[in-house]
1. Hey, distance in nm of label points 7 Å out along Cα→Cβ at positions 16 and 64 derived from one of I, II reads 1.5; which structure?
2. Using Kirkwood radius over Cα pairs in Å, single out the structure from I, II with the greatest value.
3. One of I, II was used to compute distance in nm of label points 7 Å out along Cα→Cβ at positions 80 and 112, and the answer was 4.9. Which one was it?
4. Looking at mean count of other Cβ atoms within 10 Å over residues 24-31, point out which structure of I, II has the largest value.
5. I have -38000 for helix-only ellipticity at 222 nm (-39500 (n - 2.57) for each DSSP H run of 4 or more, over all residues; to 500), calculated from one of the structures I, II. Which structure is it?
6. If you rank structures I, II by distance in nm of label points 7 Å out along Cα→Cβ at positions 56 and 96, which sits at the top with the largest value?
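Each value in this text was obtained by applying a stated rule to the coordinates, not by laboratory testing. Computed from a predicted model, the values in this text were never measured in an experiment. Cβ atoms are built from the backbone, for glycine too; each structure is taken alone.
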Structure I
Amino acid sequence: MTLPIQLYMGSACRDCVYISHNPTLPGFQGMHVAHVHLFLSLRYECIKYPCALVSWFSVVGDEPCDQTGMWIVTPDVDGRGNPLMNVVHVDSIVRGAHLIGIVGKDRVPLQVTFANSLDAFSAFYVNNYIDHHAHELVS
C-alpha cells in the first residue's frame with residue numbers, strides 16, 4: 001500500500017523569515033517578511049548557490065500597531081490572487097519570523113492549524129515578543 005505524500009510526510013511547514021533589504025535602516029524598517037516555500041540550490045558556472053523560494057508580505061502603515069506594539073503585514077498577491085514569489089539567496093535571510101493571524105473580534109475557527117494558518121487570515125501581526133532576539137531585531 002502506498003500512502004499519499006501528505007500522510008507519509010505530514011503537513012507542510014509554514015516557516016516565515018525576516019529578509020534583509022536595507023541594513024542601513026534601523027530594525028524592522030530594513031527588513032521584509034517572507035514565507036519560505038522551499039529551499040533549493042542553483043548551480044551556475046560550477047558555483048553552487050543556496051536559495052529559497054519565498055512569497056512576500058507588505059507592511060501596513062509606517063509604524064507598529066498602537067494597541068499591540070507589533071507591525072502588521074499582508075500577503076502580496078498578483079491580480080489573480082496568487083502569491084508574489086521570488087528566489088532569494090539564503091544569506092539574505094536574517095532569522096525566523098513569527099506571524100499571528102489577525103482575527104479582530106471573532107474567534108479563531110477550529111479548522112485553523114499550523115499547516116493552513118497563512119491561508120486562513122488576510123493580515124498578520126509580526127510577533128516581536130516571541131523571544132528576546134526577535135524583540136531586539138524588530139524594535
Structure II
Amino acid sequence: IQKLENQMIETTTRLLTSYQIFLNNARDNANNQITENKTQSLEAINQAKTTANHEISTNKTASLEAITQAKESANNEINTNKTQAITNINEAKESATTQINANKQEVLNHIKEEKQQATSEITEAKKTDHYQNIDFFEFE
C-alpha cells in the first residue's frame with residue numbers, strides 16, 4: 001500500500017508538474033499572441049495615420065492650388081474690368097469733349113448769326129431813325 005501511495009504521489013506530482021508546464025506554456029503563448037496582435041494593431045494604426053496625413057497633405061495642396069487659381073482668375077477679371085472701365089471712361093470723355101466742342105461751335109455760330117442780325121437791325125434802325133429825325137427836323 002505504501003508503495004502504491006508513493007507511486008500515486010509521484011504520478012500526481014508529475015501530473016501537476018506537467019499541468020503547470022502546460023499552464024506556463026499556455027500563458028506564454030497567450031502573451032506572445034497578445035504582443036503580436038498589439039504589434040499588428042500599432043502597425044495598422046501607424047499605416048492609417050500615414051495614409052490620413054498623406055490624404056490631408058494632398059487635399060491641402062489641392063485646396064491651396066484651387067485658391068491660387070481662383071485668386072489669379074479674380075485678379076485677371078478685375079484687371080480686365082478695370083481696363084474696360086478705363087476704356088469706357090476715356091471713350092465717354094472723348095465723346096463728351098467732341099459733343100461739347102460741337103455744341104460750343106454751334107452756339108458760337110448762333111451767336112455770330114444773332115450778332116450779325118442784330119447789327120443789321122441796328123444799322124437798319126439807325127437809317128430809319130436818321131431819316132425820321134431828318135423829317136422831324138424839316139417839319140419844324
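1. I
2. Comparing I, II by Kirkwood radius over Cα pairs in Å, the maximum is at II.
3. II
4. Structure I comes out on top.
5. II
6. Answer by largest value of distance in nm of label points 7 Å out along Cα→Cβ at positions 56 and 96: II.
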